[in-house]
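*Asks:* Before anything else, here is the set of structures, which you'll find just below.
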Structure P
Amino acid sequence: KLTSLDAEMRMSLDEERYEDTRPRDPKLPLRPILGSTTSRKDSLSIRKNCGPDNVCIPDLQMNVTSNVQKYLLGSGKRLQLDVLVQNMGEDAFESTYNLKLPAGIDYIKVEKIETMGVPVQCSAPKQSNNNTLRCDIGNPLQKNGLVKFKVLLQPVTSHGMKPIYEFEMDVNTTNPENPFTTEDNSYTLRLPIWIETDLRVDGESKPKDLYYNPDNYTSETNATTEGEFGPAMTHNYTIRNQGPSDVIEAEAFLIWPAQTLAGNELLYLLEQPETSGPIA
């Protein structure tokens, strides 16, 4: 509580509800009346460490570190932000920590590490508050006081992701700081996103071995069916991503010997390839 508590007392006589218009009897005593002062005000100042001028000027300082220097997308590892907030000035009232989460980051929880008896209460981010985590970190956060806690987050793969996570955060209080001490009240943590994939291609031919003798087949000019040109063969290919990161988009190119060195037809497609899985 930064402002004083104000109290006011009002005084009045309990008078009749309806005005008495009858002539006054001179034998009766006079009715009492109030003086000009019918109220009294007073204020009670809240004791706070604000110096002789009773004006608190805090100096909040924030330091944030991450458990990784870059994040391996798809690893499933939690992202941990260690947050330390200190007040090197006078008492800071209604002090808060705010963290805006980027796209592709899910909030898990906040764990307290050291608060020196200061309660840390956080409200989870949601769309209505611009996906911002808000934590109350002391009312007041006293002079030389500190709070230390960790924010646990879970990165997820999403379309349209940027190549870097940007976490914008700040600490604030209702009694303002001196302008020259506010530089360490805000911070943007930038974590590069590391992508690691392991694509594996397996293939098989059916039949496994093929022997072709042109003398056993009809010439191109006389053939009327595909089977008269030569034997058919099928190639099966399997593409796997052994991760850990997802592959958002990939292309596969199939190359085969279509002609002999003499320019004669050798292999050609009988029909469009058949596919299964997320293939366009």
Structure Q
Amino acid sequence: MKRLCPLLAVGIVLQAIVLQAIVLSGSSLAEEWGAIQGKFVFGGAVPTASELKTDKDVEVCGKHKLLAEELVVGADKGIANVVVFVRDKGVKVNPDAAKAAAGTKVVLDNKNCRFEPHVTFVQVGQELVVKNSDTVGHNSNIATIKNAPSNNLIPTGGDTTIKFGSDEAVPAQVTCNIHPWMKSWLLVRPNPYAAVSAADGTFVIKDVPVGDVELQFWHEKAGYIGEMTLGGKVEKAAKGRKKVAVAAGGTNLGDIVLDPTLFQK
């Protein structure tokens, strides 16, 4: 049996060490981050959304049966458009998540005489493209507080790009003065750790650093969500704040049941 050249043997050993280091490094990095997820559930009978009065540009806007979006609850009682974000200042940000956000434009569309999406999340420094897919003109009046408010007229097929230099403590309302039924909300945060619940009430905040963080919950009808039921237990949340322990494998809050009285403000 032939002996391996000493240099070749050393090379094989070094290669094995490098490969092991790469595997361990990847495992270590994976253990630094976890996702926070859950589902908002309406704790009562599903409410019926009222139809909006579309009395401007009726030849275009009147074609669409538009429903009020202040409180959207699905047939399975999932609550859409609940805002969740990590409140902690200076929280460590996953570099891959930061890189992905930097190269992504967020789009807010004027479509079918409504804003799409109803709640938009954008990060500080990220480009927000406000566009108009309708055959009538719109304006997008964004009532930010820490950032200078903006009110841009957007013609058919047009768009405008906005960047924000500061985060906002609560979502800013977006309205169209031409079509007063058009309303939506814009959340501006300093990092990627925010989410808006989907049509089925679910949300996921990915790549959060492992450890304790403070979440804040908000909804346009309820404001800060000061009470919620998790695992059958009622919890108070002053100003919508709740401490959560993020595990490496992720943290699932499960069903977050919200009482109907929260939305009667």
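Bear in mind these aren't lab numbers, they're just calculated from the coordinates by the rules spelled out. Remember, predicted model here, so these are calculated numbers, not experimental data. Cβ atoms are built from the backbone, for glycine too; each structure is taken alone.
*Asks:* From which structure (P, Q) was helix-only ellipticity at 222 nm (-39500 (n - 2.57) for each DSSP H run of 4 or more, over all residues; to 500) calculated, if the value obtained is 0? Each step should come with its number before you reach the end.
*Replies:* Values: P: 0; Q: -4500.
Of the options listed, only P reproduces it.
*Asks:* Output the label of whichever structure in P, Q has the greatest value of distance in nm of label points 7 Å out along Cα→Cβ at positions 185 and 209.
*Replies:* On the way: P: 8.2; Q: 2.7.
Biggest value here belongs to P.
*Asks:* Follow-up question, since we're still on this one. If relative contact order in percent (Cα under 8 Å, 6 or more apart) computes to 27, which of P, Q did it come from? Walk me through the numbers on the way to the answer.
*Replies:* Working: P: 18; Q: 27.
Derived from Q, not from the others.
*Asks:* Next question. Looking just at Rg/Rh (Cα atoms, Kirkwood Rh), which of the labels P, Q belongs to the structure with the highest value? Could you put the intermediate results ahead of the total?
*Replies:* Working: P: 1.46; Q: 1.12.
Checked P, Q; max of Rg/Rh (Cα atoms, Kirkwood Rh) sits with P.
*Asks:* Turning to a different aspect of this structure: Can you rank P, Q by distance in nm of label points 7 Å out along Cα→Cβ at positions 89 and 161 and just name the one with the largest value? Walk me through the numbers before you get to the answer.
*Replies:* Values: P: 4.0; Q: 3.1.
Answer by largest value of distance in nm of label points 7 Å out along Cα→Cβ at positions 89 and 161: P.
*Asks:* Among P, Q, considering only distance in nm of label points 7 Å out along Cα→Cβ at positions 73 and 241, which has the greatest calculated value?
*Replies:* Values: P: 0.9; Q: 2.9.
For this comparison of distance in nm of label points 7 Å out along Cα→Cβ at positions 73 and 241, the top structure is Q.
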